[in-house]
Structure formats: structure tokens, C-alpha cells
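Chemist: Down below are the structures I want you to see.
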Structure 1
Amino acid sequence: MRSRYSAFCSNNVDYLIDTLSPEKREPNDETIIQKTIDNTKWLGLKIVRSLKGLAQDDTGVVEFIAFYQTDKNQVGQLHESSRFIKKDAQWLYLDGDQLPPVKLSRNDLCFCGSNKKYKKCHGV
């Protein structure tokens with residue numbers, strides 16, 4: 001999961017397609033992924049929980065929250081429970097369920113890693 005998030009941050013479209021399970025790939029994936037990258041600045045990733053996904057497993061689930069800023073300076077979050085499968089020793093993204101956004105407390109540290117309180121950073 002972290003590697004796919006990093007790929008979105010670093011504009012690595014090929015990696016994102018390569019780590020998508022083949023049965024889930026669509027002919028226009030490259031265009032859609034590139035549009036997402038062009039219109040989104042990723043601000044931080046929080047792994048909420050993971051199930052399985054260890055070296056001896058063939059499946060895994062990762063619940064995460066990815067914080068982002070759109071090209072219109074709106075801050076949002078993608079909260080998802082993602083399913084992964086392992087084929088030929090490589091983890092592949094299968095699909096995910098979108099979950100409701102989490103409510104952030106004004107006095108929590110900001111998700112972007114600034115070490116400022118949320119209210120003094122992206123919570124404005």
C-alpha cells in the first residue's frame with residue numbers, strides 16, 4: 001500500500017498499472033491515473049490497520065486514509081479498505097471499499113507531517 005501511495009506521489013503511472021491485478025486493468029487506466037496525479041497533491045498517508053499480507057500469506061487487507069489537496073486547493077481524504085492478492089511473489093491491488101471520512105480533531109497533529117496542530121495547518 002505504501003509503495004502505491006509513493007507511486008502516486010512520484011508520478012509513477014507504470015508502477016501503479018503493474019501493481020494492479022491484471023483482471024482489474026482497463027484500457028484507459030493510464031489516462032485515468034495520470035489525470036488523478038495531475039489534479040492531486042498527496043499530503044499524507046495513515047495506515048489504520050492491516051490484516052494478513054505477510055510473507056506467508058496470499059491475501060491481505062489494508063485500511064488507510066490518504067490525505068490530498070486538489071488543484072482547486074481543497075483538502076480531502078480517501079479512506080479505503082483495500083484488498084491485495086499475491087501472485088508470483090508480487091502483491092497486487094485487487095479492489096477496495098471506500099469508507100466514510102474520519103473526523104479530525106483540531107488539536108491533533110496535522111496529517112501532513114508538519115508537527116503543527118491540525119487547526120494551525122491544513123484545518124484552516
Structure 2
Amino acid sequence: MELWQMMITSLAVPLIMIVFGLFARIGLPKKVNWWVGYRTPMACKNQDTWSFAHRHAGKLWVILGLILLASSITALALIDNEASPAWLAGIAIAQLVVLLLALIPTEIALRKEFDKNGKRRR
């Protein structure tokens with residue numbers, strides 16, 4: 001992969017997180033499905049868990065996406081051309097780890113808000 005492609009890729013993950021986070025915050029996709037959206041077994045229990053998970057995850061993805069975008073731009077500005085491929089690979093791995101770890105707070109929030117059958121606890 002060329003250096004410029006790796007640089008674009010390192011900015012793509014945060015931008016995608018922000019865009020999908022904004023869509024999730026406004027409630028897209030509207031109905032529970034197994035093709036598009038935040039699709040964990042708990043989130044897909046019913047429409048209420050689906051909407052809650054998307055609002056929660058969407059907010060988290062936007063915040064984390066903005067943080068990752070700022071840190072990626074800073075890292076790209078600081079690296080030199082010889083070390084770039086290793087640094088860019090490290091940035092990509094860190095972004096994917098953050099993306100996956102972002103699922104944990106949403107799953108915890110779902111389990112606090114809903115019982116195992118998807119009914120609100122309150």
C-alpha cells in the first residue's frame with residue numbers, strides 16, 4: 001500500500017465513525033434488522049433496545065471519532081517519511097481497537113437499562 005493510501009486510511013476510520021455515529025443518533029436504520037446497524041443480540045431484542053443501542057453507540061462513536069480524528073491528524077503531522085508505514089499501521093490498529101472497545105459501554109448500558117428479555121428495568 002502506498003504512503004498516501006495509508007494516510008487516507010488512517011483518517012477514514014475516524015470519519016466513518018463520526019458519520020455512522022451521526023446516523024445512529026438520528027435513528028437510522030429505523031427498524032431492527034440483521035443487515036445494517038448496531039447488531040448485537042441484546043440490541044436486536046426489540047425496537048426499544050434497538051433504538052437505545054443506536055442512540056448510545058452513536059453518541060460514543062461521534063465522540064471517539066472526533067478524538068481519533070484529532071489524534072490521527074496530529075500523528076500524521078509529526079511522523080517522518082521513513083517511519084511512516086510503521087506509524088500508520090500502528091495508528092490503524094489503535095483505531096480498530098478503539099472502535100471495537102466502544103461496543104463495551106453500549107452493551108453495559110443495554111444490560112443496565114433492560115432485562116435479559118429486552119424489557120426496561122424502570
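None of the figures in this text is laboratory data; all of them are computed from the coordinates on show. Everything quoted here is computed from the prediction, not taken from an experiment. Cβ atoms are built from the backbone, for glycine too; each structure is taken alone.
Chemist: Here P(r) over Cα pairs in 10 Å bins from 0, in percent was calculated and came to 12, 39, 34, 13, 1; which of the structures 1, 2 was it taken from?
Modeler: Matching structure: 1.
Chemist: Let me ask you something else. As an exercise: distance in nm of label points 7 Å out along Cα→Cβ at positions 43 and 59, calculated from one structure in 1, 2, equals 1.6. Which structure is it? Mind dumping the intermediate values first?
Modeler: On the way: 1: 3.5; 2: 1.6.
Comparing all candidates, it corresponds to 2.
Chemist: Kindly point out which one of 1, 2 the value -24000 was derived from, the read-out being helix-only ellipticity at 222 nm (-39500 (n - 2.57) for each DSSP H run of 4 or more, over all residues; to 500).
Modeler: Values: 1: -5000; 2: -24000.
Answer by label: 2.
Chemist: Also: So if we calculate relative contact order in percent (Cα under 8 Å, 6 or more apart) for every structure here (1, 2), which label has the highest result?
Modeler: Largest calculated value belongs to 2.
Chemist: Then there is this: Which structure, out of 1, 2, was distance in nm of label points 7 Å out along Cα→Cβ at positions 19 and 107 derived from, given a value of 3.7?
Modeler: On the way: 1: 3.7; 2: 2.7.
So the calculation was done on 1.
Chemist: Now for a different question. Can you say which of 1, 2 returns -0.74 when log10 I(q)/I(0) by the Debye sum over Cα atoms at q = 0.23 Å⁻¹, for residues 27-74 alone is computed?
Modeler: This figure was derived from 2.
Chemist: Moving on to the next point. Quick check for you: by distance in nm of label points 7 Å out along Cα→Cβ at positions 35 and 67, which of 1, 2 is greatest?
Modeler: Top value of distance in nm of label points 7 Å out along Cα→Cβ at positions 35 and 67 goes to structure 2.
Chemist: Computing mean count of other Cβ atoms within 10 Å over residues 11-18 gives 15.2 for which of 1, 2?
Modeler: The read-out was computed on structure 1.
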